[in-house]
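These are the structures, in structure tokens.
A short reminder: the numbers here are calculations on the coordinates, not readings from a lab. Note that the structure is predicted; figures quoted are calculated from it, not measured. Cβ atoms are built from the backbone, for glycine too; each structure is taken alone.
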Structure P
Amino acid sequence: MTQTLRELMTPQPMILDASATVAEAAQYMRDEDVGDVLVQDDGELCGIVTDRDIVVRCIAEDEDPSSSRLGDLCSEELVTLEVDASIDDAVTLMATHAVRSVPVVEKGAVLGILSLSDLALAYDPD
């Protein structure tokens, strides 16, 4: 039986408002041992920020994490997967867009997040 994205994804990912600071996101990532947070603006999903984004787009650019806002840092072209998409669809999308994690949605609502490690476990649970 083939696994679905619903079974593979991490449910209920952290979503922060675009007005939250980069420092707040970094503290959450540390506390929850995750590498990304989703970003919303006016209740709409507008981006994702990864630990790498914080380093490359904030720290390396000598920006202040305590005053820099997630809305200014997040990836502008957000790609998502529908919850009923296949694993092959996920692999293709992630490779095409060179991303390591993708929000999983159903009718526009975020249900979870799918990462490369989730896909690796699908292919080889051991």
Structure Q
Amino acid sequence: MRLLLDSNAFLWWAEADPKLSAVARNAIADPANEGLISMAALWELVIKASLGKLALPNDVETMATSQGFSVLAITFVHLHRLATLPRHHKNPFDRMIIAQALAEGIPIASADRRFPTYGVQVVW
């Protein structure tokens, strides 16, 4: 299974934070699954770090590659799906991650309770 991580799940995994649910942790750790991190999530983390709202243990490229995650680039297919999303969520980064998951037909590891309102499969 391909599994897309939202920014919090990615950070909690990288830092072995107990906020990451056991279900999500097991899905990410399963070698049969391909862990993906959206460029939108990485962009969000870099912005928050540059504003002093977040301290990252490493640069995001090192964090993603050292954990074995593939980076999911933003494509026109994702942009088209984003344009059709209802406005359940205001965070533009989360909206892009949701659009990518819907366009790719893959679940998201996320604790965000608003994600399921879009019809995306959430692993938590």
message = To test your reading of the models, identify which of P, Q gives -8000 for helix-only ellipticity at 222 nm (-39500 (n - 2.57) for each DSSP H run of 4 or more, over all residues; to 500) when calculated.
response = P
message = Taking distance in nm of label points 7 Å out along Cα→Cβ at positions 6 and 30 as the criterion, which structure among P, Q has the greatest value?
response = P
ask   = P, Q: which one has percent of Cα pairs over 19 Å apart, as calculated, at 43?
value = Q
